[in-house]
Structure I
Amino acid sequence: MPLVPMRILLDHAAENGYGLAAFNVNNMEQIQAIMEAAEKTDSPVIIQASRGARKYTNDAYLRHLMLAAAELHPQIPVAMHQDHGNSPETCLSAVRQGFTSVMMDGSLMDDPSPPPGEKPGQVPAPYEHNVRVTQQVVVAAHAQGVSVEGELGCLGGIEDGHGAGLTGDEARQHLTDPGQAEQFVAETGVDALAVAIGTSHGAYKFTHKPTGDVLVMNVIEQIHRRLPNTHLVMHGSSSVPAELLDIIRMYGGYMKETYGVPVEEIQRGIQHGVRKINVDTDNRLAMTGAIRKVFACQPAEFDPRAYLSPARDAMEKVCIDRMVAFGQAGNAGKIKVKTCGDMVAFYAAKR
């Protein structure tokens with residue numbers, strides 16, 4: 001089966017009331033884990049790569065791994081997504097490399113006034129900048145039948161402001177504004193909108209089980225009421241299961257006490273228009289714990305297959321759990337597949 005635009009998967013999820021886990025990848029074993037999980041659960045999948053992953057893997061290797069995944073699992077619809085593109089050029093280079101979906105994250109920009117001698121950090125971008133760069137990507141990507149995700153508001157936990165250097169009340173100011181979200185979608189024409197509700201990237205999201213003070217789910221509900229036909233996206237939504245942290249600690253690793261996004265809160269989001277849920281940290285934790293166990297229990301082992309195989313199996317289990325919990329299991333065979341070429345006319349008719 002050819003790689004498909006993400007819009008096809010999101011539309012089917014919306015019509016049938018489920019969500020789709022979007023799994024980040026950096027290597028072959030992670031792609032294998034996702035596809036085996038999809039095969040076992042009959043799940044459509046979104047596989048995504050960050051700018052760092054593209055640099056680490058090399059676009060050519062990544063493209064061929066994705067094509068191999070689609071070839072070896074012909075009954076599974078797969079979207080290949082650029083995660084957190086930081087510029088139109090990043091997104092359009094992904095389109096040229098065969099990605100069927102891209103994210104233009106215009107919510108942050110390089111600090112125009114960094115301290116002398118330091119590289120620019122990231123600061124919240126003006127709304128007008130976000131609209132301008134996102135519009136540019138939408139026009140170019142839709143002309144190729146490629147889906148586009150945008151972002152409004154700054155991701156980063158309210159507690160610590162990861163990603164934008166924000167804390168407390170200042171962080172709350174950078175949650176997605178529902179009224180502005182409605183305006184942003186109208187002005188840009190994005191297929192999906194990532195919203196800031198207090199989640200953050202990485203393992204250290206919350207220092208205690210999140211409540212409505214730090215994980216502001218009612219923002220999603222307000223946005224969905226205004227934009228019932230727009231696919232919403234939750235970033236930084238790994239659940240950071242305690243059992244995965246315990247395995248890492250048991251076999252010599254160090255992890256501070258931390259909490260992720262509870263699965264039941266994600267399921268609540270799915271009921272209010274969330275169609276794409278980004279999961280990366282949980283898979284990293286699972287793989288790291290499995291590798292540490294091999295090294296601790298078999299210190300003479302040096303064959304990469306001996307530790308990468310259990311790492312792959314551990315990630316596959318996480319993927320299966322998320323596919324079932326989010327409701328995408330059992331839906332792969334129900335989706336009418338369209339290619340990017342098929343979507344060109346769809347997007348042209350919308351303009």
Structure II
Amino acid sequence: MKLWKILLVSALGGGCLILFFHKVDWAGVGRSAERIPLVYPVLFALGIFLSYLIRAWRWGILLRPYGESEFKNRYNSIVIGYLVTYLLPGRLGEVARPAYLARKENTKLASALATVVFERLVDAWLILTLLALSLGFLFRGGSPGLTHLRSAALWGTGILFAGLVFVLLCRVPAFLNLVERGLRRISRALPGAAREKTVQTVLSFLSALLPRLNRKQTLFYGFGTILLWTLIIGQYWLLSLAFAGMQLGMSKAVIYFAVVFFSSAVPTPGMAGSLDLASRFALTVLFGVEEQTAIAYTILFHFLLLAVTFVLGALVGWREGWSFSRIRMLGKES
């Protein structure tokens with residue numbers, strides 16, 4: 001990653017952290033945190049581990065058309081991918097995950113990367129759909145910010161749905177031919193030597209972007225996706241029960257999690273700043289939670305996300321003979 005990009009991302013994360021910690025009453029935060037029963041953080045940490053297992057199982061369904069892959073290798077790839085994302089700026093873990101699997105198995109990097117992109121499209125569409133439903137049907141009224149959030153969710157759901165339809169249409173030969181003709185026209189702006197290679201690379205990626213699953217595999221993948229996000233959103237709702245005055249309810253938990261989910265796309269190392277500021281905003285502005293409680297909750301779940309992933313990453317590195325420096329190098333290469 002170039003120096004100016006690192007500086008830009010660092011400045012963005014630093015600015016968000018400054019806003020997050022602005023006028024914090026640390027005594028109040030401490031009082032909110034000291035009354036937390038230990039069982040809630042433990043269950044949240046266990047949920048992180050279970051979510052990685054479900055992700056590894058679900059990913060195997062997408063990879064099956066390209067050949068068999070071992071569950072252990074998929075799980076290790078996912079843990080290392082998240083570890084790279086938390087260590088380095090730029091969301092490089094999304095590329096490090098398929099890169100690691102391609103090294104361990106006879107899997108093409110382009111095919112593995114395409115499955116990761118497809119996963120992200122489906123996940124983002126599902127979260128946006130749940131957000132729109134929660135705002136439109138399950139949760140009415142509230143602050144003016146919820147009205148703007150509802151509009152953004154509807155627009156985002158429509159755009160992502162259009163993207164999924166485009167991916168589906170790429171399975172139709174006639175439509176793919178139209179895309180190829182369009183790509184060849186656009187590629188005229190490139191140097192002659194790069195035109196054909198660029199067109200073929202894009203076409204190969206689009207062809208691999210939609211896994212060729214049968215009906216049974218599609219149903220299992222849909223079930224795995226619903227199970228995964230039910231578990232994750234349930235984690236955040238359950239952890240909120242540990243804080244006095246923060247019983248969100250499932251509809252509010254969906255809205256809160258959606259805000260946090262999309263804020264994690266900001267490419268700061270470990271989602272520092274962006275995730276925290278979005279969490280504080282959602283809890284205090286949208287749902288009227290006290291500042292000290294919102295900050296204590298955010299610090300706790302963010303710490304657990306990082307700590308559990310680092311512990312799991314250390315275990316994977318120990319079993320595979322990888323060090324943290326080697327994992328960082330994988331991220332930089334990605």
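Quick note: the coordinates plus some simple rules give every number you see, no bench work behind them. These numbers come from a predicted model, not from an experiment. Cβ atoms are built from the backbone, for glycine too; each structure is taken alone.
Taking FRET efficiency 1/(1 + (r/R0)^6) of positions 31 and 55 (r between Cβ atoms, R0 = 35 Å, to 0.05) as the quantity of interest, name the structure among I, II where it is greatest.
Between I, II, the highest calculated value is found for I.
Ranked on relative contact order in percent (Cα under 8 Å, 6 or more apart), which label among I, II comes first with the largest value? Write out the running numbers ahead of the final one.
Values: I: 23; II: 34.
Largest calculated value belongs to II.
When volume of the Cα convex hull per residue in Å³, for residues 103-214 alone is compared over structures I, II, which one is greatest? Walk me through the intermediate numbers first.
Values: I: 127; II: 178.
Going through I, II one by one, volume of the Cα convex hull per residue in Å³, for residues 103-214 alone is largest in II.
Suppose helix-only ellipticity at 222 nm (-39500 (n - 2.57) for each DSSP H run of 4 or more, over all residues; to 500) works out to -25500; of I, II, which structure was it derived from? Spell out each step's value before the answer.
Details: I: -14500; II: -25500.
Considering all the candidates, the number was obtained from II.
Of the structures I, II, report the one carrying the highest value of FRET efficiency 1/(1 + (r/R0)^6) of positions 135 and 303 (r between Cβ atoms, R0 = 25 Å, to 0.05). Could the numbers behind the result be given before it?
Numbers: I: 0.00; II: 0.30.
When FRET efficiency 1/(1 + (r/R0)^6) of positions 135 and 303 (r between Cβ atoms, R0 = 25 Å, to 0.05) is computed for each of I, II, structure II gives the biggest number.
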